[in-house]
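Heads up, there are several structures right after this.
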Structure P
Amino acid sequence: MNVAICDDEEIFRRHFRELLLRESFTRNMDIRVWEYSCGEALLEACVGREDRLDVIFLDIRMQGVDGMETARRLRQQGERGLIVFLTSLSEYARKGYEVRAFRYLLKEEADRELGRLIEECAQELGEEAWFSFSQGHCHYSIPRADILYFESRKRLIYLFTASQSYSFYQKLDVLEAQLAGNGFLRCHRSFLVQERYVRSWRENTLWLEDGRELPISRGCEKEVNRRLMLRKG
């Protein structure tokens, strides 16, 4: 889950970040956090951003462009993430419909209410946007958009994101069927890659945007070329 915090109070912003990271650990959720000290910085960062923001926490009362105006401009820019207003003033709530605000969170209740709110955000984003699995006694939900590729080694599946890896028991054929139509491509009997992260490919190798190399088997070569050529246009 990609989360932005936009608040001009640095102390609160840092505290809220810690709360989010605590929820990430407690709920075994992959939550990535970006901080912005003003609406202008958030608006600029969203222009041309490749990985979408799932949840945007916006302080309503900020210097310069306030939270409500920032939200309006975000919607005008095409941002579809859930907007949660941070406020100490409940009277702003009635204005939220204009920018399709998802929730309001009173700052003084953040410590107590954030966990419930994160659960509601995850449900609203939809199960189809997440990949869930079990690793031992732990259960994980990873945003599908964060998955670079799966690798099958013996009886285990290894799931790789840009910064982490996980392992669990499953067959790659089952995963391929489960993820059909969601942009995942079988490039080898042992690899299932998310097409959006393929930077280039040639003969028996493809390269991801971060430089990692994956093999292309002879049996998959034709379909790899067809799918990636369609994607690249």
Structure Q
Amino acid sequence: MKVYSSRSSRPVWLLVAACALLLTASLTYGQGLPQSNPERGQTLANQRCVGCHGPNGQSQTPTFPSLAAQVPSYLSTQLILLRAGIRQSPVMNAIAKDLSDQDIADLTAYYASQPPRAPWPASDPELQAKGKALFEKGDRTRGLIACAICHGPAGQGVNANGIPRIAQQSPDYFINVMKVFANLDLPPGESPFVDAMILTAKLLTEDELKALAEYVKSMP
């Protein structure tokens, strides 16, 4: 089984370093955004977001993330980083660059208020069970941190720390994000949450990563 190795990537390094350095600032900034209007956020979402992220933010495509019920502090942070071009995504940078503070506040409030998408059907019960064990317990013998410690026992995320909801997340998107973290060369100490993600992603084998994706997508 292949273990994902570390490989330097400057654009991704900038993304994660910026996330770490701006986490506290962006949470404070997010709290200082204009008063949100979820109804206006729904209009914006239907105009700009529904094609990829699905109706009400409930993605129907494995490669695109669901935004429904996403942690507000995390989502506003990502939109700020995408707008600034710090987080790099050609499609999302083009969309986010024109978002105002009001737009970000309204979109964040709208998506946070939506019910999560239904769990994706489990395609491999044995793999799902393996992923559940990793999510809940990790592997102390290898220093593998349980996902539930940071993301919560139900994968619901933690708004106070900007930790995203990952329950029912699109499986291919989940795997791609974990591979990004696995390939990072970033000195520890920028953020305990970023450090934990890098450490976890580097320790996961390919089979374990698939198992986690299988469980996360089908979480109740």
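Rule-based calculations on the coordinates, nothing more; no lab input. This structure is a prediction, so every number in the text was calculated from the model and none was measured. Cβ atoms are built from the backbone, for glycine too; each structure is taken alone.
Using helix-only ellipticity at 222 nm (-39500 (n - 2.57) for each DSSP H run of 4 or more, over all residues; to 500) as the calculated read-out, with -9500 as its value, let me know the right label among P, Q.
Structure of origin is P.
Thinking of P, Q, which structure, once distance in nm of label points 7 Å out along Cα→Cβ at positions 35 and 115 is computed, gives back 2.4? Please list the in-between numbers first.
Values: P: 2.4; Q: 2.9.
Going through each structure in turn, the value belongs to P.
With relative contact order in percent (Cα under 8 Å, 6 or more apart) coming out at 12, pick the structure among P, Q it was computed from.
P
Taking distance in nm of label points 7 Å out along Cα→Cβ at positions 107 and 195 as the quantity of interest, name the structure among P, Q where it is greatest.
P
Taking 20.1, 63 as the value of Rg and Dmax of the Cα atoms in Å derived from one of the structures shown (P, Q), identify that structure.
Working: P: 20.1, 63; Q: 16.8, 50.
Matching structure: P.
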